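Structures incoming, each one as structure tokens.
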Structure I
Amino acid sequence: MMPRNSAPLKLTMGIVIFFCTLFVLQAAFPDQGHAARKFKQKECADCHSDFNDKYGGMKNQHPGVKDGKCQECHLSHGIVGKLLLVEEGNKLCFRCHEKTDFNLEEKTGVHTALRRGKCSACHNPHASNAENLLANDGAEMCFVCHQKDKYQKKVVHGVIEEEGCRACHNPHYSKHPNLLTMEAGKLCLSCHDDNASAFTKAHGDYPVAKAACVTCHNPHSSDNANLLKGSLHNPVAEAECNSCHNEASGKEPFGLNAAAEELCAGCHESADMQGDAAVQHEPFKSGECLSCHDPHASEQTTLLLGEGNNLCFLCHENTSDRVRFPHSPVESDEGCLSCHSPHSADFAGLVNKAEGDLCYECHADTRKKGEKNKMQHSPFEEAMCNSCHNPHGSNAEGLLVGRSDVVCYSCHSGMEGEFLRTNIHVPVQRGQCTSCHLGHGADNDLMLKAQGEALCTTCHDKSLFKEESATVHMPYEDGDCLTCHNPHASDNPGVTTEAQKQLCMSCHSDFKAQMQGMASQHLPVAAGQCSGCHNPHQSKLSSLLLAESPDLCLVCHEELKTRMDEGNSHSPAERDCQRCHLPHAASIDNLLTLPLQALCGECHEADDESFQKAHLSIAAEVMNCINCHDPHASKDPKYFKPTMHAPFAARSCDACHIVGKE
């Protein structure tokens, strides 16, 4: 039996029993709710099975691949079709590979691919059968970017064949030029013993260890024995170094035994170089042959210091790579020498021939064609091609020195102001003078491609004007577009030579006389807008009208058209406005052909019994028909106006008028 004060103990035991029971139940029936749900972990290769097929059997695997730790480089949640990298570019690689090991802080001496953050340009990020995860073996890796044939000539440097490029070059960075592993001289002497008798004999006992080996030798490959460069100076080829240098046993064996220009002139006579020509290349004139030529050896012909145009561009600005249309000789193998002499010439700019003759060597067909034409453009006739064309390159078609119109203005300056008018012919506006004019020769006046209509219809579709069974305006019928139009620009719409009214009146002078003193003029006539009603080129209607009456008139008289559509149309108005109106001008208001009463009387006989009855026998000559009737249209069958005075509506004229009296 429990003591009387056991209530707290019972409560404590109850709580303990409750939580123990809850714990047992939770263990027996685990929660199936959201909090207890877990994702099943899958390996990347479970889905990317092709990855194992591709890289699984390779000799060298990236540690992350080998250990199955894809997440070291990839984010596990990317987007469809792309696995996102943890970092971009070489930043990803530097998470493991120390950045300082690659000297990236230096602006020079770093392999281009590395500097651009493209480690994957050389390395496969997953696996490779080549060492260091290289994408290719040995030199083949380098040949992906470096032109292979330069390194595979007849004689290949032995160290390249045996050890590859890395025998001399560091693949990532170097403190020495060209990524060399050490200074060039020391690098060569690490294999070649400069004290060996064969070595000293081959070099004429000169202490070449103090010189640069690449002065005469190609360090990679050559078509010549001993890796000598492709083009050798004769003294070098014949091992006669003392032709230019002091004796090998002297204090300064590599010193010149005469001034450089004297040495060159000693073998290369001035006459051979056209030294007496009128124009001389500045280095040649000042005896600075070494500005362009190497005195020992070169891979370029004639011992040039650089390849093709690149040598010229050391002094002369290269504009060809900044233009849309470079001149083809500039980009050819012969390059600048296609047109220029390297030493001297008889013509300005060191060109090989006189300006025209030089151009016609290639453009002979242009010359033949132009010479057959009746007219020749004066620059073409005088063979001044460079007046219009840039001989090197241009952003304008045809190698023009500028936009077509700008080139033309340089001579035809008087036309430039003409072209600043309000309305400009489209080719002129675009600066395309050559749309109409030929640049070299033509058989038509003004160097036109064709005459009159034949020229205009190259752009303006002829079918828009001359239609079968159409009436054609006489100037266009004659193909004389310039009767009405200025070919360049005008202050008038349609590029017409004059304002429309004056232009039309210049031929239709009889019409002008008819207008004199007329009290009423049609608004288009008064405004000088003849084309408001007439087509200036052709029409299938009489008088070159744009449309038949009344449709033509109703284009402007829209309010009248509405009334005619909604009510009863007066027969003349419905058929032909000119039954009552003159189209241009009249001595009577509203362009009427006759005084109103006489005009109405042409159809409505005032003496007719029905007319008299309808008008209460009031004399017609004292009435004004349009006081009561609408002459064009009305909803009333008798064409009464819609609002009528009550006595009039009741036909009680005598309410206001004394019938029978004036």
Structure II
Amino acid sequence: MDDEELVPRTLLFSKPDRSGPELSFDGRYIAFFAPNEKGVQNVWVQTSFDTTEPTQLTFDNGQGILAYFWTYLPNVLVYCQDNDGDENFKLYLLDVSNKEKLEPRAIYSQPNVQATVLSASIRQPNKLIIGVNDENPEYHDIYEFDLTTSEKRRILSNSRFFIGGIIFDNDLNVRLAGEATEDGGIIYYRPSDTADSKNLTSAANDWMVYTTVAPEDYEITMPILFSADNTQIYWTWGPGSDLGRLAVHPFGQPTENRYLYEPQKVEIDLRSILIHPEQKKIFAVTEQVDKPEVKILNNEVEADFSYLRASKTDGIPLVTGTSEDFMTWLIEYVSDQYPLEYWLYDRRQKSLRFLFNKQPQLKGKSVAKMHGVIVTARDGCSIPSYLSIPLTATKLNQADSESFIPLQPQKLILLVHGGPRSRVEYGFSEFVVWLTNRNYAVMQCNYRGSTGYGKRHVNAGNGEWAGKMHQDLLDAVDWAVSKGIADPQQIAIMGGSYGGYATLVGLTFTPDKFSCGVDIVGPSNLMTFLGTIPPYWAGFRKRLITMIGADTDSDAGKEYLKNRSPLFFAHQVTKPLLILQGGNDPRVNKNESDQFVKALQDNKIPVTYVVYPNEGHDIQRTENLLSVTGFIEKFLAGCLHGRYEQYTAGMYDSSAIIAVDIA
């Protein structure tokens, strides 16, 4: 990349030309997200067998459409929206067969209620299972919704089971329901023999214990699907394994597991399991090591993956959808060098047809690579990480085993992922491309507590917020400094959600380590954070307590939480800080940022604080994302003196309110 070429923010952070494609189950249509003339994300559709111009299906001019999927009823899809990031999702269905008269029909659109789709089945294409927390905000009742008549019938009155733990078979019967235990585990129940399976309640006599998942196995033990005849159930099974195993057992006999696959390096990625829609068999799984690795479990698809790999050698093919007959696949090619590319694969003809690149305007631009590295923490824990070096940095001799190491130490951004129960993955990242283009090296760590690397790694984070989880980040910085990668005087810490919390911890607990920090929707006080999580997190709250290490129900617990809360150490901030917050955030309440800013002001410590009233936990609107990145870029340039594209408040007509400004 030329020294003078500054990739514009509008090129990186405007809504992608096309993204999130979904193949209809009959293989006739491909739907996708694309912006309208105002740059707002909507759903469009085109036929899969030709290149005719796509048709716009939704016409939102506000925040945009958040998610959609095809139902098993031909020509019908469902999409969801919330109100400016409040995560009270509303559901609508749309019949695309008459493109001249597109009329969305509400499945559930009551305000201040969250509706979510839980299951659908080829066998009952006109039915949809949805969860709605209209009766009790803490728990979702379960309804069967008829897509043709709009009739809604409650099949589970729920006051105890968390929404992600309710499992359905191929006939849309409730077969399992998970309840959180006091110690952060799960008890899965099955309907009792005397229960009415079409009118279940939460009463004890409607249920019998199926299996108990210990807290340490929580992250790697979960049901996946039922066999075609509903007699067998597939799981990822944690007991007796660090990484979990792919298992199947006769329903009702959880101790009779037959193990189909045991990963060797990392956990199975549950988002990338290839399942035959009709046979209900698992044909392949994916492990995310440094890069995604597809593991074939059925020889029937061996030739398909050989063809996909040979046809395009500069990316990793992943199957993101299939037709009902398994003959047409939607393929996503993953690379750190170009935005996601989507292709349509015909298994009969062994042919690939290009659909689109997510951001074609970035295709062909030289970008920094993601180098997988392992950092050894001070206690010996391995921290899988990714490092990206600016292309403008002069490299050491390419013969060096660590050839990405620059000749001179670089300005470094420690970019901390949220969750913390998530992980950094290989692939094209607009954020990393942007930061490296501005001459910053970027370090991303899968610190202990991150998912994907086994139960020892994830559980090692329990009770270590602002403890060993923070030490892992410090050790990663020290590693980068010791290798000559990072200039110890020019290191910033930045992240969102838990990453925002880590930023506040960094600037309060270890203020000498960083030159500045950017906190995006990070909690500052673990006590008030626990008191303001969404009501429908009731089933998750006990797990959250296990992760953090204490609750607010005792003086000892409050003292523990206080000692891990940056708010009570705000007086120790000595470096520049930028705080960005969504006004409607249901997960990390705006007060988390407000109170930290007030504590800084009380101590006469400068801060820049920007609020986006029409955003939630994630920044969705293009104008606001451009504003966020503009504020960050200007802030980092002021602290670390990286390259900088001009930005002034109001430049993108965003909703930004500068609550406190020191600039």
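State the single structure among I, II that was used to calculate distance in nm of label points 7 Å out along Cα→Cβ at positions 250 and 330, giving 3.8. Working shown, then result.
On the way: I: 4.6; II: 3.8.
Checking each candidate, the match is II.
So Kirkwood radius over Cα pairs in Å, computed for just one structure, reads 38.6; which one of I, II is that?
Numbers: I: 38.6; II: 26.3.
The value was obtained from structure I.
Given a value of 2.6 for distance in nm of label points 7 Å out along Cα→Cβ at positions 458 and 514, calculated from one of I, II, which structure does it belong to? Before the final figure, lay out each step's value.
Working: I: 4.0; II: 2.6.
Of the structures listed, the value fits II.
10 is what came out when relative contact order in percent (Cα under 8 Å, 6 or more apart) was calculated for one structure; which of I, II is it?
On the way: I: 5; II: 10.
Derived from the structure labelled II.
Work out the source of 0.00 here, i.e. which of I, II gives that when FRET efficiency 1/(1 + (r/R0)^6) of positions 186 and 506 (r between Cβ atoms, R0 = 41 Å, to 0.05) is computed. Let's see the in-between values first.
On the way: I: 0.00; II: 0.80.
Attributed to the structure labelled I.
Tell me which structure, out of I, II, gives 6.5 once distance in nm of label points 7 Å out along Cα→Cβ at positions 282 and 538 is calculated.
Details: I: 6.5; II: 3.2.
Only one of I, II returns 6.5 for distance in nm of label points 7 Å out along Cα→Cβ at positions 282 and 538, namely I.
Values in this text are rule-based calculations from the coordinates and carry no lab data. As the structure is a computational prediction, the values presented were derived from the model and not from experiment. Cβ atoms are built from the backbone, for glycine too; each structure is taken alone.
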